[in-house]
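For reference, the structures are reproduced in the following blocks.
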Structure P
Amino acid sequence: MTTGGYAVAVPTRIAGVLLAAGEGSRLGAPKALVELGGRTLAERGVAMLQAGGTDPVLIVTGAVQVQVDGARVVPNPDWRTGMGTSVRAALASLGPAGLDEVDAVVIALADQPLVGAESVRRLIAAHRGGASVAVAVYAGQQRNPVLIAREHWAAVAEAAIGDRGARAFLRARPELITAVECGDTGSPDDIDTPDDLARIRIRINLG
């Protein structure tokens, strides 16, 4: 973009996506509605993405209806088929490329409440430094959240089948990945069972 003959930097806009469509069959309740410290997992996840610097923030719903202040709901009627449809629904909802459109997306999971906003900030910083795909790493293991630039969205959506989400694309294109150390920012431990929930409650002094 130029103004009066001078180049003007266009601000990078990064969207946040919280995947929260599942029914929590092993947990016995939809994870999005589970409360920790007076906030649901959906509310905590949205707050993390907002504090990390993403805008807009989308929450993909399915098994239950969820409304969170400051987040745009993206319904996924095909949620039963797996996480892949939630990823595709989120990317499709962001629309075609344009000058004032989103440049990249940070994808996070509702059932990982110990992931901190700093991880999102680091992924965004990596993108602004040139990374088109950035993945949070803990103790050498690639986990969540992940950032994916718009140029890869079509390939991500094509590979997102069943419960694979964005992981199928990441495994197919490892040369694109910028690993971002986040072990000091939080934990990617997820909540799949009642025992997982009990352990996380203890870790955050809510048990």
Structure Q
Amino acid sequence: MNLPVKTAKRYAQIAASLLFSLLFLALNAHAEEAGSASQQSAENLFKWINFALVAGVIVWLCLKKGPAFFGRRADSISSEIQKSTEAKKQAEQQLQDAETKLQNLEKEVADLRATAQRESVAEAERIRNLTVTDAKKIDDAGKAEVHAAERAARLQLKAFAANLAINGAESLLLKQLTPAAQEALINNFVKTLDGRPN
């Protein structure tokens, strides 16, 4: 930052030197012509002196305040350039990270698809095995129910056959058991009881 300030001072000094040189030359030229109208030349002289004073004040202000103003402005511009450079670097880094993530995203999607496919195959196999197991359980339960129903039917059939046999025997006995046969049976029973020891 020192280089622009020094350069500005140098140009201001050169400009001031040129201005005073021109003023001096103008005064000399004017003094040579001054033979005819001295009053007009005095007015012109005061105008030139007034101009020189105003120009000197302006040059002095530029030399006094200019370097600080331009130095602050240069520092501000420099800091803004540095900030924008850092922002650009951060943006480039974010862009690079985004591109890397995008490339990794394709791989992640492929991995997710493969994982989903493996899981769906495993789930289908598990459902198949579960279906086979459930079908076997249902088949076993059906067979057990059929066996239980068959056993119950056999028991009912035996009970029915026993009832039929008892009813048949009773009706046969009633037909064959006449009062005389009854009395003979009772007498035989009583005889068997008499022959037993008490």
Structure R
Amino acid sequence: MNYSTLFLFHRKKIILSAALGLAIFLIASVFLPWEYSATSRLLVIPSSSLGVDPYTAIKSAERISENLAQVVHTSSFFDRVAKTQQQFNFDPAVFSNLSETSRRTAWAKAVITEVVPGTGFFNIKVYSKDKEQAVNWANAISYALSTQGFEYISSNVQIKIVDTPLASRFFARPNFLMLGVLGAVVGGLLGAAYVLFKYE
């Protein structure tokens, strides 16, 4: 009996296993923190120089954006953002009350950076259990980057906020669809492995 015939003959067991995996992953996701997200977009504009072609200018902007993506997760940058708490009405205690190691881990998990390849666009996504706090944190981070980000890279660079923070309508984490698909795949693979070793 070849594998395709074997799996087809025992397909009900594999489907049941996939359904069980999907259910287990979805039930487990209920116990994960449910968080909203707020996404803002910035544009990095290097000062133009004579003789610099557009491709080189774009690659320069992309490289600067990549550096900024690393800067966002530093303790120095966090301290700059925390100083704007009264201006943007967020609570830094959720991070500052943690140990240094835990704070860095939590900050990196809460603030996701994304550089759009081939452009100077730079996205910031902030996660929080409170939708308003996610927006306020995203505003503070965007503001700190646009007004002080040049101190980490070059004074010949402009960083502009092109899209103010937009909050997700529903919970952004956990991603129930992704977890459900992952659970079904894992369950299906385990079911196929069971059939393979038991009935081959």
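Each reported figure results from applying straightforward, stated rules to the coordinates on display, with no laboratory input. Computed from a predicted model, the values in this text were never measured in an experiment. Cβ atoms are built from the backbone, for glycine too; each structure is taken alone.
Some values worked out for this structure:
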item: Computed 3.15 for Cα Rg over 2.2 N^0.38 Å, for residues 16-135 alone - originating structure among P, Q, R; result: Q
item: Computed 10.0 for mean count of other Cβ atoms within 10 Å over residues 80-87 - originating structure among P, Q, R; result: Q
item: Computed 1, 8, 16, 20, 21, 17, 9, 4, 2, 1, 1, 0, 0 for P(r) over Cα pairs in 5 Å bins from 0, in percent - originating structure among P, Q, R; result: P
item: helix-only ellipticity at 222 nm (-39500 (n - 2.57) for each DSSP H run of 4 or more, over all residues; to 500) derived as -8000 - corresponding label from P, Q, R; result: P
